[in-house]
Every structure is written in structure tokens, then in C-alpha cells.
Structure I
Amino acid sequence: MKIEKYILENGLKLIVQPDRSSPLLAMNLIYDVGARDEDPEMTGFAHLFEHLMFGGSVNIQDFDKPLQDAGGENNAFTNNDFTNFHLSLPAQNIETGFWLESDRMLGLNFSDSGLAVQQKVVIEEFKQRYFNQPYGDAWLHLRPMAYKIHPYQWSTIGKEISHIEKVGLKEVKEFFYRHFAPNNAILSLCGNISPGLALNLAEKWFGSIEEREIPIRKLAIEPVQIKEERLVLSRQVPADCIYFAFHMPGRLSDNFYTIDLISDLLAGGRSSRLYQVLVKEKELFSSVDAYITGDIDPGLFVVTGKPLPGINLEKAEEELWKELYALSKTAVPSSELIKVQNLFEANFIFGQTSILNKAMNLGYFEWLQSAEMIEQEVSKFRRVGIESIMNEARILFRRENCSTLIYQSEMTDNAYRQK
């Protein structure tokens, strides 16, 4: 993988991977700020800024129109760890991308009316995603069950709507200038551009933006969970549902790759263990899933399933536990392990055919540690062995390491005995 890396005088990191086979160019800008950097009494700021960043900047009132006129498209996302903006457009129009991204890094068009508009949008999103759909509030319960002091205890959108409702322009400006700065960002490019031109454009458009004082991140370390957390909710949902959330190591842990493969072994498609045993063979569940949050700090391994109508919830829960325990007691056949490793490699290589994915990966891995880590990903998954899977499953799947959330449907007759 041929990449070039630079650091501007103001601290902005620039990563370039030329790809002359494409007429396009993808630009990714990652800011090292997420929901974990928020005040516990004023959450949802990072996600709010994802919206505010499209509401006009110092010199540009409309972000989308000039980009669309140049044949480009863009999007963004926020999580607990960072905020990510990306765009793609014809390579000959790339200066439009530099112009747009640099202007909103310079400063936003702060106004009470603009803030009010985005507050309304975010509040509506909060209601639609978390309150107006079945199981939508699951993470509003799971996170504070699993985390008592670490800021992962709230979702990216925030703890509650009132935090977004009461935010003022003063707090918004302070948050922006603390975190959205060249010395807190990584700009990555992939496509039809030379490293020299990329550096010249970065210096032209970003070089004059002064670095800002970024607060030192001091996050509370979550203590080891020593007893199971449980919550049973009675809701108007179409079916009962079970959630298990287990604490797991962070993204840079050596054990991360083993645990990620465990999620694939359990729920990586219709040939996976949970589907084959609990859905197909025993006919206890209509659906099952297992996934990791992938956070840089210690995150969560989540297992969830919806029992079929007429299946006792307690029985369903015990059968789910039985399959989790099995991974620590019986060696996984080598053919099963190789299958999920092959699937990961195929998906990873396929993803790298997109210049946008490559630009995003460059920024993400540089944010993690180093962009060159991309070249090691497949081999790290390939090195996972059968014994390490059994050991990690033994550590992971313990009752005292689990936060259990049960949705008991008021629309079914399934009975559940509270433990």
C-alpha cells in the first residue's frame, strides 16, 4: 500500500493514497471528538454538531449546493469516539472539496435561528429512532446498565431530549472551538491525485487555520462488573426480545480480533451457530444476532434474539446461554474457523475496491494508531486460533459480566418468571 503522510504546521494530519484507475477522488475528515467527550449533564453535542456542520459556515451559506454543482456527494456520522465527514467528486473538481471542508473548520455560521432548526431536527430524530419504533430505546437502557462511570453510558444522540432542548449558542461555540480544529483532525484522500498536489491544496486551504487548545482527555475507567445487571420491560412490541451485553476489551487490544471472530462464529449469516441451532434446528427464535460495538475504550459484545410466539422467555434465555457456553467448552472445528476468516478477508478486500472506503479506512486507522495498520488486518484475523477462541469465550460469557435486557411483549401470551 503506497501512501504519503504529512503534518501541516497547524497540526492537521494529511494522508494521501493515489489511485489513477479512478476518475474520482474521495476526501475523509475525521475529528477526534465523540459522545465520550461530552459533559454528562449536556450530552448529544457531538451528534448535534454533525448536523450543524451542514448548516452553513463562515463564508459559505449552503454546503451541499456547490458540492452537487461540482458533481459530488457527501455524508457524515458520529459515534462515541469520533466524528467523521466524507465526500467524493470528480478529481478535477477536488479543490471544491478543500474549499468547503476548510471553511467549516475555520468556523460555522453560528446563529440562534440556525441552532433552533438543527435542535428541532435532532429532537425529531431522537423521537423517531428511540421512542417511535419497537425496541428503539434498547440502548438508552443497556448503556447505563453496563457503564456506571465511563461516558459510554449514554448513546451518541444523548441521554435525554432535554439536553438538546436547553443547549444555547454559547455552549455550542465553546464545544466547536475546543474540538473542531486542525490539530484535532485527520484529512485522508484516495483517488486520482498526486501527493504533491494534495499537500499544496491542503496548505492553501487549511494552512491558515490556527491550531486550537484541545482539552486533555481524562475519562473515568469503568470498574470490572462483578454481578449481572437485569431489567425487564413490558412494552407494546410485536415480539419478546432478549439482549445480552458483555464487557469486552477495546479496539487496540490483542484480544479484539479473537472476540470479533467469535461474533461471526455465532451470528455470521445463516450457517452460523446461533441461526443453525436456535432458529433452524430447535425452532426457538425467529431471529438471532451477535455483534461488537468496536469502541476504542473497552466496549460491548451484544447478543440478541427474538423468541418465536409461544416460546417461554426463560427457556429461550437459557438456550441462548447454552450456545454461548458451548464455545468455551468444545473446540471449534477448524473448517468453521477458516470459513469465518475467509469471509472476513473477502469482505475486507472487496471493501478496499472503493476509493471512498479506502479514504475512510486511512483516516480511521491513523486515528486508531497508524494508517499502515490496514495492511495487517487480515493477517491478525488469520492468526486467531481455536484455543484462543475458547479462552476468550470463557472470559467473555459469564453471568457477572452480563447486562440483560428483556422486552416482554404485551401483545403476546409468553410468560416470563422474573429472576
Structure II
Amino acid sequence: MTNHAFSKLNRRRNPTIRRILAGAIVSMTFAASLTMSFSSLAATVFHVRVAGDPAVTQVHTFRKDPVRIVNSVGVTVDEDDQISVTPINGGENSNVVVYRSGKAALDVDGEERLVDTGVTVADTIADSGVTLAQGDTVNVDLASLAYDGMEISIERAYDVFVQDGDDTYTYRTTGCKAGEAVYALGLTLDEEDELDVAPETELSEGDTVEILRCAYDERIELEDVAHETRYIDDDSLFEGQSRIVSAGVNGIEKVVYRDKLLGENCVESEAIRRDVIIEPVDAVKAVGTRVFSVSGKTPISNLPLPEGFKLDQNGVPASYKSCFDGVATAYYGGGLTASGVPAAVGYVAVDPKVIPYGTRLWVVSLDGQYVYGYAIAADTGGFVKGGWADMDLYMNTEGECRNFGIRDVRIYIL
């Protein structure tokens, strides 16, 4: 039914319209044919250059022969030269490169040599007797053609090593930094991991970079807890004197440390807990409160006093460099002292390593019974040499020596 309707409609159309439509169809067919013909006659654009020369000549031509193309722009081709044609932009345009045969400079192993060209870079290197090892790098594409005047440089690769715990990795390179070697091997570092050298360190052949993995560990230590000292007054001792009533005892505490480890080295420790397991016991020390006074006592020594020397209200020097308490005995008998002066009251024997000869002194007994008075270190006594007395005081008679005996004394260095 549809076909009959279409036929009927077609018979009813105007004959003039049919003629116009037929003419339009013929015109469209002719125009399409003409367009296709001109399109097929369009010239190809070639970009012509000589390898190693940046200058490029553009040529529009119908020629397809590379030799004729390059000749058309004034470039001559010798028998041994090579021509490369590379289509671009879907084949509408092409790059034409002339590779001149001749000599290339090959730099390898620290020396430069001239090699023949005319083949690929890879073949040029091989023909020169040079073997490329794994990791070696060449500054130009090995598949490209070598040309006259080309500079070919080979960098030899070498091994560097990365140590990660018990594992050692080898990285072959022509030059890299420590961090680059680790990254190239695909080894990752956590936030607190470190390298044993700075990441920017340039590596030489055979160098080893160690990855220091960060870890934390806890340990327990038993440590002393220092005892305190408690002081009490003692009026049986002179001011400046003291005695130990009871010795102190250190306590013990358990300390938990958290150690930060980089590799096998502990780089940081922190005490995170302390527990006292034995309490310390304080020491008790008695200090003298009794005022030391020898006021009114007549000095035994009659050596002339130094200019400006004065005693205070307690009969001791008003000013002095230092003082200390020690043990003294007495001797007599005349003769010469070790310093060369005649033995006499006022010249005392000392240890010259402690009190040099010529030192001016003021000596009193700690019990307040004797004021030896002004004295000069001039001799070395037997008791002093024995190490149990600090000073021998010269007396006039044996009886005086016996009466004095061995006493604690206070020695003022003037």
C-alpha cells in the first residue's frame, strides 16, 4: 500500500520540478569530482635539514624521491650519505634529514677517538671496538644515524650499594646522590628513618649508603637515689667545725627508659617512669655553734708581727686568706731548718707541697689552751713526713713539747 501511494504521488509531481532536480544532482556530482581531483593534486610539505645543522628549509613539492627533494633545496647527497624521511601530521608533511658520512668524535673511558659514520650510533660504537655494559649511558639515541661531526659521549656505569638491615641492594649508575639511589631501588623510608649520610651526598663507585630504620625500645635500670644531709647544731663544737653523726644511705629506684634507635645506635633516651623501691636514709651532720675564742691568751711565738696585722675580739686574725683545721705536734733541738734559717720559736715545720716555705701563718689550738701565734713555714718535720700531722711547732724545751703533745689546731693562712 505504501508503494502505490509513493507511485501516485510521484506521477502527480510537476515535470518542471523533476528537470530542476535532475540538473542539481548532475551539478553536485561534477563539483564533488572536481574537488577530489584538486585535492589529489595538492603538494606535500617537506622540512629539509642536514643533521647537526639547526637550519630547516621548507619545500612544497610533488616529488616523492628523497634525493630529488633535498637536491631541490640546494643540498647535495653523496653516495655514502643517508637520508631519513619521517612523516608528521598524519603524512601530510614530512621531515627529511640528510646524515652526512664522515667522522664522528667518540668520547669514552677518558679518551676521544674519531670513528666512521654512515650507520646507526649503536653500530658506530660497536665498529669502533667499544662494548657497552649494563647501565652505561650514551648522549644520543643509539638507533639514530651517526653523521659527520657528531659528538658521541659514553658514561660508564658503576655499582653503589644500599644497606637496609641484613639486605644489601646494588644500584648501577653513572652518577647519583644517596637519596636518589634509595628512591631508584624502590626502598621507602618512614617518617623517622634516616640515612647514614645526607641525601644530597654524591656517591662514588663502591660507596655504601645505610638506611637507619627508626625503632623504639624500653629497658629497665636500677639507679641510686641520692640521700639528703640533715644538719643539727652542736654547742660542743666550735663554729666552723662539724662531725658526722650518722652516714646517709642511698636509696634505689627502678627507672623505665624509652630508647630511640637508629639502626643499632641509641640516639635518644627518655625516662618515662620512676619507681622508688628502697627509700634513701638522710645523713646527719652536726655543726658547731660554740664561739671560738682565745682572747687574752699570750702567744708563744715572739716573731715580729706583720705590718697592719690585727686580732678580733676573739683573739683570731681579723683578716686572712684562708684557714683549715689540722693536727700539730711539737719539737725542739736547735739547728738549721730546711729553708736555711736557724730553728727558733715561730718557725714551724710543714709539708711544703701543701704550705710553701715562707708562708705566713697564725696557729691556735682548737681547745683554746694554746695560742702559738704568728709563725712562718720554714722546715719539714718528721711527723709531717709520716703523713699523720699537718704541722710541727718549734718549742724552746722538751718539757714544753711534752705539755703540748698532739693537739688539733686551727691554721690561718695570712
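Ranked by distance in nm of label points 7 Å out along Cα→Cβ at positions 104 and 400, which of I, II sits at the highest value? Intermediate values should be presented prior to the final figure.
On the way: I: 4.8; II: 11.4.
If we compare distance in nm of label points 7 Å out along Cα→Cβ at positions 104 and 400 over I, II, the biggest value is for II.
Starting from the value 0.95: which structure in I, II was FRET efficiency 1/(1 + (r/R0)^6) of positions 152 and 392 (r between Cβ atoms, R0 = 35 Å, to 0.05) calculated from? Traced to structure I.
Looking at structures I, II, which one was helix-only ellipticity at 222 nm (-39500 (n - 2.57) for each DSSP H run of 4 or more, over all residues; to 500) calculated from, given that it came out as -11500? Computing helix-only ellipticity at 222 nm (-39500 (n - 2.57) for each DSSP H run of 4 or more, over all residues; to 500) on every structure in I, II gives -11500 only for I. A value of 0.30 was derived for FRET efficiency 1/(1 + (r/R0)^6) of positions 128 and 160 (r between Cβ atoms, R0 = 25 Å, to 0.05); which structure in I, II was it taken from? Source structure: II.
In this comparison of I, II, the computed figure 3.9 for distance in nm of label points 7 Å out along Cα→Cβ at positions 112 and 168 is attributed to II.
Out of I, II, which one gives 22 for relative contact order in percent (Cα under 8 Å, 6 or more apart) as computed from the coordinates? Label of the originating structure: I.
Work out the source of -0.94 here, i.e. which of I, II gives that when log10 I(q)/I(0) by the Debye sum over Cα atoms at q = 0.10 Å⁻¹ is computed. Traced to structure II. With respect to FRET efficiency 1/(1 + (r/R0)^6) of positions 136 and 320 (r between Cβ atoms, R0 = 41 Å, to 0.05), the largest value across structures I, II is given by I.
Every number in this text was worked out from the coordinates using simple rules, so none of it is lab data. The structure displayed is predicted, hence computed values, not measured ones. Cβ atoms are built from the backbone, for glycine too; each structure is taken alone.
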